[in-house]
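Each structure below is given as structure tokens.
What follows is calculated from the coordinates using simple rules that are stated; it is not laboratory data. This structure is a prediction, so every number in the text was calculated from the model and none was measured. Cβ atoms are built from the backbone, for glycine too; each structure is taken alone.
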Structure I
Amino acid sequence: MKQCVLASLLLLTHLALAQEILSDRVRGLRVYGSAEAGFPVAMIQSRPITIEFDVTDTQPPDFFIRVLHCDRDWNVTNSYFINDETQNRSRAPLSFDPAPAGVRMYRFHYHVLLPGIAGLDHFAHSGNYVFEIVDAGTKDAVARGRFFVVEAMVAPVMKIGNRSLPSEVNPYNQVNKIEVGVALPRPELVKEEVFYPIKTKGVDVYKNRELGNRWRIDADFPGPNTFVDGFGTTKMRFWVDNVPPGNDYRHLDLRNVTDYPEGQDLRSRQGSDVSRFLQPPRGDHNGVSTVTTTGRYADYVSYRFELASESRQYETVFVVGDFNLWTPSPNCTMSYDNDTHRYVWSTSLRRGLYDYQYVVGPNDWVTLEGNDWRTVNAYSAFLYYHDDRLGGYDRIIGFIQRLSPGGNEQTTE
């Protein structure tokens, strides 16, 4: 039995590649927590994350949720003791609400808390997790996403400063420098569990809700912009430099039915977007979306993003936002219209307020959007500890968030 379960887990390793909707039965997948920027962080027994999605089936489907513990790189942990498929799933039907009267594009809305449902009322282990929404009849996954589970064993501290790069020109010379300080409990003072400094492997840093981007600070794999001080001792400092703050996100507000009426293919009332390469930040919501939840207008509309460009300057341009989990991918690739001189991409969005941005492929967030110290971002840092027990797995024993300082001056060397 154990060998069968482990074999299935190895086959599922690819599940951690991205957050995505896998079936046209599901729409509007959103994953968020109570942390800054709605970052999806749960505690082992409290502070749940929320998973929301809509379903187009005419009858409520029989769905359950399965969770899979992963390592720092989002590969499924190869340990039956950590990923026991008989335990890591919900045990009762997922609760749902019928769509409001007058809504046509979906029938049921699901709102799930993790931890907080039967079978998943707590997590036995901290770390990176992938969840899957699974059809109980076919055993097929219809959607999946990522989240984090934290155990507050260590209280990190974080400092964020503005630094100027003398080798670069404006605006590429404006970067953030991030420092995370860690103090492990001294072994002789710990009554229960001892944390060995050599097993404290490193820190991963994320910006806003961009789960597809991270900065890794690791003593075993040093990078050109990272540094670890005091590795192997109970007091360590982790630095990452040359982090571009970028620019505040653009805004799309589809809540106004007069500006954006039903039954039409919609586009911006202000006209096509243009490059913001040298434009200053104007404020955003750190990537969080707010959707309409009540009334007949809590529905989906067809919307077309348009970016003006006199020629096809870029081979690939993506649109990213909460509607595709801030991930540049083939399904959000814009096409260039030679007649209108615009990059365009059409999609279906639930009415609401969205932050969004354009990314030049494969992962350039600056060329079209700019880069400015005045941009305020929410940075999230996770402290990882590799535990050799139970077959070996990566734990998150510390977590901290801070906002960047903003301003237009250098604050650190």
Structure II
Amino acid sequence: MLTVGDTLTADVHALAYGGDGVARCDGRVLFIPESAPGDRLRVRVTQVKKRYARAIGLDLITPSPQRLAPCCRIIDPDSGELARVPGCCYDHLAYPAEVAAKQQQLEGLLRHLPGVCGLRYEAPFHAPLTLHYRNKITLHAERRPDGMRVGYRREASHRVLPLTACPLACEAINVLLAKLNAQDGFRDLHDGDAVVLRHTPHDGACWWRSGHVAPDAPPLTEASPAGPLQVARDAFFQVNPPVADALVRTVQTWFQSDRAAPEVVDLYCGVGVFGLALLQAGGTRLTGIESGRNAVRDAQRNARALGLKAEFRCAALGREAVNLAAFIRAPEQTTVLIDPPRDGMAPGLAGALTTCQARRIFYISCDPATLARDLAVLLQGGYRIARVQLFDMFPRTAHFESLVELIRSETQG
């Protein structure tokens, strides 16, 4: 009988979503952080449940050939030891193995959906950079007896691990981070404040306290396949530019493969990047819906600057009554694009979409679990999955983007 404190030898055969290695023991799945497929380890059990258990590695008996020297470690000033940067769960794994594991995780979560036998997966898109790719990071401030610390919250204790450089951030952000304590406004930080550092080639690197963007703060300018875009400082925009551009271009290509649905309804449209790109790819009409007023304002400005005619509405999907049928006026000619936050679509939205019966849906997801939940509703409501592709937007972390194309089941081709 497996109990907490037991030590045993474990052979890791896969990686679970979230990054833990997967082994088996005593009829249970055993999750082991910072391990790799092919590892044999001596571990100590830390938690036992009916169907699974958790353990920590004590000794690496036989290392996996997929291992590499950890690349996201910094000195912990409290212990003087190397600590993994919070969130960098794959920093010890060769990058091709990381992408392969993420692809297996995506397929595993979608495998049990109705009618997905023989599902078509495109080859995953690998990030050109595995480190120093992020153009935005969010840190946290913590007041300590020796002064203010700024860094990432530790995964277990939520205490702040201070950083002078982030291995995932671009060079310009790290230059700013190294001298953050000398910046105007640093002394005004309070314990618990979130600190945002952002970079664009047009604007350079800048920082602000989350939730404290001045009303008259100018928007940032981001490059995109649609052209230069104005982006409010508190608006969402993808953090890995080369992968984000590849994702937009792929949506354009898939959109052009079926010209029978040129009218676009863009839900969670942000500053308009996907919808405007689809207008440039042959779309004839665009309606975008977004809850952030600043993002809607910028989407309208971006359409005008690009010479594109579009309509953008400010509404909180799931919290406000939104009559989708008013926007999807010709369902057989409509493509719906969905790019929701990590929580997935708002409650009831997937069901509402099945009622509207748009010809095609593009679903862009940053969480495969909520993606699978929403797809189950869409599949039961008359859609089938045409193809799926993974985009590794967040190397060295557990997260990735997925693009799914869905077609009404009665639609041929």
Open item on the list: Out of I, II, which has the highest value for mean count of other Cβ atoms within 10 Å over residues 91-98?
Closed with: II
Open item on the list: Can you rank I, II by mean count of other Cβ atoms within 10 Å over residues 331-338 and just name the one with the largest value?
Closed with: II
TODO: Could you tell me which structure in I, II was used to calculate helix-only ellipticity at 222 nm (-39500 (n - 2.57) for each DSSP H run of 4 or more, over all residues; to 500) as -500?
DONE: I
Open item on the list: Please compute mean count of other Cβ atoms within 10 Å over residues 115-122 for structures I, II and give me the label with the greatest value.
Closed with: I
TODO: Output the label of whichever structure in I, II has the greatest value of Cα Rg over 2.2 N^0.38 Å, for residues 107-210 alone.
DONE: I
TODO: Could you figure out which one of I, II the value 18.9 for mean count of other Cβ atoms within 10 Å over residues 75-82 was computed from?
DONE: I
Task: relative contact order in percent (Cα under 8 Å, 6 or more apart) - structure with the largest value, from I, II - done: I
TODO: Compare mean count of other Cβ atoms within 10 Å over residues 59-66 across structures I, II and report the one with the greatest value.
DONE: I
